[in-house]
Structure 1
Amino acid sequence: MSRLLEIKNLDVSFEQEQGLARALRGVDFLLSSGETHALVGESGSGKTVTSMAIMGLLPIPPGKINQGEILFQGKNLLMLTESEKRILRGKEIGMIFQEPAKYLNPAYKIGEQIAETLMTHFQTDRKAATQQALEFLHLVGLGKNKRVLGSYPHELSGGMKQRAMIAMAICCHPALLIADEPTTALDVTLQLQILRLIHRLKRKFTMGILFISHDLGVVNEISDKISVIYAGKIVESATKNQLFENPLHPYTKLLLLSIPDAAKRGTRLRVIPGTVPDAEHIPAGCSFHPRCPLAEDICHGEIPASIDYDSGHFAACHFVGKKWIDSSK
C-alpha cells in the first residue's frame, strides 16, 4: 500500500493567558492508502488538534505550528496557500465531525448542504448536484425518498444527522476520510451501525481513514493500525493485533483494562487514576509518570525514545515489558 498521509514531528502550541499550551509535542505516524488508522487517547491528549492541523482548520493565532510536516500524497499541507487548502478540503480529504449538530448549518436543508459541496468542487449544476445528494443519502441508509433531502438538521435524530454528515464527507470520493469520534453521542446499537457503514464505505471508495476515538473497544471493531497518543505525543503505535495481543506501554495496558467486559457484569469498572495533564503544565520527562505504576526516577527527568520492538510495533517507555502488581483487583 502507498503512503497516503504521513505526519512527521508535528508540534503545535496555543498562546493563552495562563501561558503556552503545548497541544502536540512531536507527533509522528503513517497512514497507508486503503487502511484505517486509529488515533486513540483520553480527552485532552491532542487527537482533535491533530485532525484540525491536517484539515488546515487550526485557529492561527492563538494556535501556532512550530515545526513538522503533514504529507498528504507526498505534498506538505503546511506549505499550501489558503485557497489551495479550500480546494483540498472536502474533495481530497473529507471529515466527519464529532458533533454533527454543530457543523451542519441550521439555516439550510440537508440536501442543499450536500449539493453545495458538489457544486463547489465539481462545478455541477444544482439539479444534478441535488440528485447526487439524494443518491448519497440513500447510500448511507437514509432512504430513497426526499424527506431527509428536504429536512433541516433540527428535524433529524442524532443518528440521522451523523449519517447526513457522512454523506457530505464522502460525496466527493475523498482519498482520506477523517472520522473524529463519530459514535460518541450515539447509543450502542447506532454505534455499531455507524462503524459498519464507515467500514463499508471505505471498501467501496478505497479510502484511507483516520479514525479518532478515546475507546479501544470501538477501535477494535474497525482499525487496521492504532497509534496511542498521550499529552501530545504518540506513546505506542502498532497493528491492531500487535497492540491488543501484546501492549507494551503502561498507558495502553491501562486503556485496555478499562474496556467494559460483558462477562464481568456487576463488577466495578476499571479506571486510570489521575487525569491527562493540562497542555500548559506537561510534566518533565515521561509525561505519563505521575499516573504510571512503573514510574521510577529516570521517568521524571528523561523523555523515553520511541523504539521499534517488533516489526513496526513502536513504544516510548523506559520499562517496556516490565510487569506491575495490579493493586486495584
Structure 2
Amino acid sequence: MALAGGLAAPWAIPARAQATPVIGYLGSETPHRYASRLGAFREGLAQTGYLEGRNVSIEFRWAEGHYGQLPALARDLAGRQVAVMVAPGGAEVALAAKAATTTIPIVFEMGGDPIALGVVDSLSRPGGNLTGVSSLSVEVSRKRLEFMREVRPGTKTFAVAINPSSPTSTSQLKNLQAAADSLGLTLVVLKASTEEEFDGMFAAVREQGAAGLVFSSDPYFAYRSQLLAELAVRHGVPAMTQSRDFPMAGGLMSYGGDFHQSHRQTGIYAGRILKGEKPSDLPVQRVTKVELFINMKAAKPLGISFPSSLLGSADRILE
C-alpha cells in the first residue's frame, strides 16, 4: 500500500547527484589579455543560469600567443570529454577546435566569415557539432582606411598592417587595396606576426612617408592594443585598429565589432547547449553592431583635428 501510494520505501536508493558539467575554454592568448572577453562570456553564461564554481566548471587551455599550440590544446580538451568546447578569439581557434572533435559541441567566436573560412557550411543551419558568433570586424577593415583619410585629408599614401599568418590576411588586403584604388590612394603594406616586428613596422611608416597606419582585423593585433598604443605614441604615428582597447590605451582611433556583445552571446550559446540544445539547431549569430572610438588627447600631439561628421558618428570620444 505504501508503494502504491508513492511513498519511498525505507530501502530505496537515493538518486545519484548529477555531475557538474565542464566547459572546455580554448584561448589563443593569456587570461590577462582575455580578461574583458572572459567577463562578457561569464555574463552570457550566467544569463542562462550557469555560474562558474556553483553549477558549472571551466577548464582553460591557453596558447599564450603561440597559435601553433592551439591544435594540441584543443585535442587535450577533447580528450577530457568536456560537455562543450568554447573557441573564442578568431578563426585559428575555431579551426583548431573543429579539427579536434566531431562529437563534442563547439561554440566559436570570430570576426571573419565562418563560411568562407570553412568553419561551417551555413549560418542558418550550421550542421555538425559547431555553432557560434561572428562579428563584422574583418568586413569593416576598409572603413578604417576611409576614416584615416578623413583625418589626414590631402595625403595620398597610407600604410596598412597585415599579419601574414592570419587566415583572413589575403582577403583583407584585397579589400583594403580596392578601397585605396577607389580613393586614389597608395598603400604601403607592412607585415608583422610577432611583437618583435612591431617597432620596425611603426618606424617604416615614417620612413615610407605614410600619413597613417591602418591595422587589419586580427586577434594577435587586438590582444596587443596596449603595446601598439605605446609604439604609436612613441613614433608619433596616427594609427587605427579594430579594438576599443587601442584608443583607451592611448592610440588614436578604433573601428570594429562590439566584442563584449559577441563574447556574451558565446556564453549564452554555451549555456543553451548545456541545457540540451544541439549546436546544429542554433544558427550562427551575426553581431552587426560596429563601434567607433576616438581619442582626442592622442590627436593633439599629432596635429589632427577631427571633422564634425566623424565626431558625430563616434560611439565614444575619449577626452
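What follows is calculated from the coordinates using simple rules that are stated; it is not laboratory data. Everything numeric here is computed off the predicted structure, so don't read it as measured data. Cβ atoms are built from the backbone, for glycine too; each structure is taken alone.
Some notes on this structure:
- Each of 1, 2 could give helix-only ellipticity at 222 nm (-39500 (n - 2.57) for each DSSP H run of 4 or more, over all residues; to 500), but the derived value -10500 comes from 2.
- Label whose coordinates, when Cα extents along the principal axes in Å, for residues 198-309 alone is calculated, return 50, 37, 29 (choices 1, 2): 1
- Which of 1, 2 yields 0.25 [FRET efficiency 1/(1 + (r/R0)^6) of positions 118 and 294 (r between Cβ atoms, R0 = 30 Å, to 0.05), calculated]: 2
- With respect to distance in nm of label points 7 Å out along Cα→Cβ at positions 78 and 182, the largest value across structures 1, 2 is given by 2.
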